[in-house]
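Listed below are the structures to be examined.
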Structure P
Amino acid sequence: MQRCGIGYDVHRFADGRPLFLGGVEIPHVQGLDGHSDADALCHAIADALLGAMGDHDIGYHFPPGDEQWEGISSLEILRHVRRVAESKSAWIHNIDATVIAEAPKIMPYAEKMKLAIAGALGIDAGQVGIKATTNETMGFIGRREGIAAMAVASIEMRD
């Protein structure tokens, strides 16, 4: 059975934190605020995959108030999603994701992101699409207060 899911995540900028997107550290004056590494791209992908499988969201799997997950790499979250997929006999067809940010520029890091995401999920980098856009200086993203990401995932349930 073919299934698809969507994911969305947003984090505000914070001083004194590194910026991670797609499992890659990106040089920037601020990072994203969150309980984990706050990688909005990986979080959106995780939720898209979990949704496609009919499972709970990442907040269920990694409760934000639980100290054991504080600072966790979002690639670990994707590895967990991979294990959930394997337990459900789900095969990942593809992921298509968009990062929405005024700054920094995302596309110079897209290939590294694709490799990191694919590696964590055990799929080929060609199955991961990453795009970027701005918010045309509108809203909180336009004011450079944070970054958002959206993702769609297509899977096949084999059992």
Structure Q
Amino acid sequence: MPINVDTLRSAAQKGRPVTARNINEAVSRGIKTAFLCHSHKDAELAKGLERLLNDAGWTLYIDWDDASMPEVTNRETAQKIQQNILNAEYFLFLATANSMASKWCPWEIGYADGKKPIDRILMVPTINGLTTHGNEYLQLYKKVDYASTGELATWRLGDKTGTLLKNL
């Protein structure tokens, strides 16, 4: 099952624990890192996913949390995004109606697909009511979802078992 957007909203309300202040600190401390591809319209959902990943021991890079990003989107923005995709161990795509309609998200996925190992690109499909987002990517990449233990895990479409995020 995809992650329910209400679950992400609820997680966002718990606050944002910090496992590391930035990707470089996380790497130096042996913490898993991921770049989050998402729509800025889904800031609350991004915060919720960040909380869930922090609980699994990961640090998530979110571009609007980066004070070094330009205020106006330009070529420097694209270069910084590219560098942060490369610096993070994993690339996560938070699939929502907003991110599926975004102009930037497909560009980021395409860049990551050309630069990162395929097993380091993870989809986070979501469900909102009866509508599921992200299914079209599940043939290409692993997904992040809840395991029967209630912990976040990743696996390929059709696999019976996955790997807990904390064990990656």
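We did not get these values from a lab; they are worked out from the coordinates using the rules stated. Everything numeric here is computed off the predicted structure, so don't read it as measured data. Cβ atoms are built from the backbone, for glycine too; each structure is taken alone.
The table below gives the values:
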| quantity | calculated |
| --- | --- |
| Comparison of P, Q - label where mean count of other Cβ atoms within 10 Å over residues 40-47 is highest | P |
| Winner on distance in nm of label points 7 Å out along Cα→Cβ at positions 80 and 96 once structures P, Q are ranked, highest first | P |
| Identity of the structure behind 34 (criterion: relative contact order in percent (Cα under 8 Å, 6 or more apart), calculated), options P, Q | P |
| P(r) over Cα pairs in 5 Å bins from 0, in percent, for residues 64-103 alone derived as 6, 16, 15, 21, 18, 17, 6, 1 - corresponding label from P, Q | P |
